[in-house]
Structure P
Amino acid sequence: MSTLNLFAEEIDTTAEIDHLITTISAAINLAPNRLFLAPHSGKEEATDIILEEMPYPPPANEDLKPKRTITICYFKDNNDGTVLLAIKPAHLALLAMPESAVLGKRTQSWQLISFAKDDTTLLTYIKSLIKLIIDSYESASAFGCCSRFKECAAGGYCMHENILYAKGCFYGKKFKSGWE
């Protein structure tokens, strides 16, 4: 097993995951603060990883609310040297669990997985989970084409700068399905 740090008690799991999602956001050119950490919406003391799609173009008024919010997963840093990760059961079926992880209890909404706090496969697994969700994301918006349709035709995919909004481009979907 790879370790994050020689002294597990010094690892700040939340900071490590926050750094990971900041890095992912920058790498895929995701708008700032669209992938972020938030207090868990459930009963447990835990932290959610959230993906938000904002309206595009932004409304003129100041009342800017997300069009779609997805809780990708949540995690809890336990006092026993482990981190509990909760993912959707459907995602577990699509994403192989690391050998070092331990499958835990399953509820109707969540599958619990336990990782040693110093196990680097936790970050790799969360990164793979985020990629899976963004790759399969369905935008809350749908549009036929925009002013960039010539660039899209030349590139063979939707070139819109907002990657979540671009997932709603019918022109881009046609390219993905093999239409030219």
Structure Q
Amino acid sequence: MNSWIPKNIIVKLTVGMVVLSVLLYLTSLFFVTRQTKKVENLYVDMKSKSFESEKIQAIKSTLGSYNSNLQILRDFFVKKGDEVKFIEEIERVAKDADVKFEISAINVKSGDEQSLNDDIDVRMEIEGPWNDVIKTIDNLERLPFGVLVDNLNINTVGGEGYWSGSISFRVFKEK
């Protein structure tokens, strides 16, 4: 009748195997969890580096377009030391239009310390046929600098179609 009760050694061996299996399972679970965390961290790092590189590329492309716009804005001002070039441009425009001209006044007005530019006020006496005078004024406004015509005073002189007068304009200069 006692044949169905396991022997003491078999029970001990079975319990030992169960405990060893549970320990092996828990150790494996701990190892797998730790490795999974490492993989997740590496994935997050990779994603964040990828996102950063995409963001850097976007910023670089945006800066490229801003740099070209900034250069256009810088070209709007007469640069320090380019005052002679600016006056030569005025003279070239007037000579190209075949009018008599004389620059009668150039006045540099310094703005306040916080402003980014100074104003150059120019007064020019001009004389010639109507079309040439208007062409000169138009070409002055189209100079690569920021030109603002303040005052225009022209009157007919002598013969028909011949005009004489003055033009005052302002140009912006870098400080």
Structure R
Amino acid sequence: MNWLSWDHIGHLADLLGIVSAVPFLGTAAYFLSRARRLRRHLRQLEGITSARPAALAVSLAGTRIRPAVEDFCAGLGPGMRIYEVQRARGLTPAEVPRLLLELQGLKNRLQDEGVSEVHLFLSCPLAVACAIGALFDNWVPVKVYQFNQGRYEFWTTLHGGYVAGLARQEEEA
């Protein structure tokens, strides 16, 4: 019964704490490594990376974003055409199907024009943003920008049914 003393139970608890920390630390290192690889991959995709880029400004929340998009795109390089879909008074749920048909028509037009990448800027309800992402996925790379503290930032690329970089990282693992 000597092995059931509080002193031995304390040592056993210390040992279990150390043993349980090992998988936690290994998992943390794995996720930090993946995050580092994703950041590196996104830096490679930033900016214009193909011959026929286009920008798409979608303003559906009542605020027109085209002027800010034009300013941002001027810094990316000359010659990028900017397309705009706008609703000055906002958007109602009943108007979403018609809007998606309009966006599908625009996508077809961009495809006919040979656009090789799309820079996407949104000011719209979340449900519409998800629908736009689904509509433009599995096509050309779609680079998504976030308006943050008065300027646009590149956040990710939609392409081929996944967020760029994550599928390849899973294959490497």
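Only the coordinates and a few stated rules stand behind these numbers; no lab work does. Every value quoted in this text rests on a predicted model; they were computed, and no experiment measured them. Cβ atoms are built from the backbone, for glycine too; each structure is taken alone.
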Query raised in the report: Where does the value -19500 come from, among P, Q, R, when helix-only ellipticity at 222 nm (-39500 (n - 2.57) for each DSSP H run of 4 or more, over all residues; to 500) is the thing being computed?
Result: Q
Query - For 12.6 (mean projected area of the Cα convex hull in nm², calculated) the corresponding structure among P, Q, R - result: P
Query raised in the report: Hey, distance in nm of label points 7 Å out along Cα→Cβ at positions 126 and 142 derived from one of P, Q, R reads 1.8; which structure?
Result: R
**Report entry** Given 7.6 for distance in nm of label points 7 Å out along Cα→Cβ at positions 38 and 150, calculated: source structure among P, Q, R
**Finding:** Q
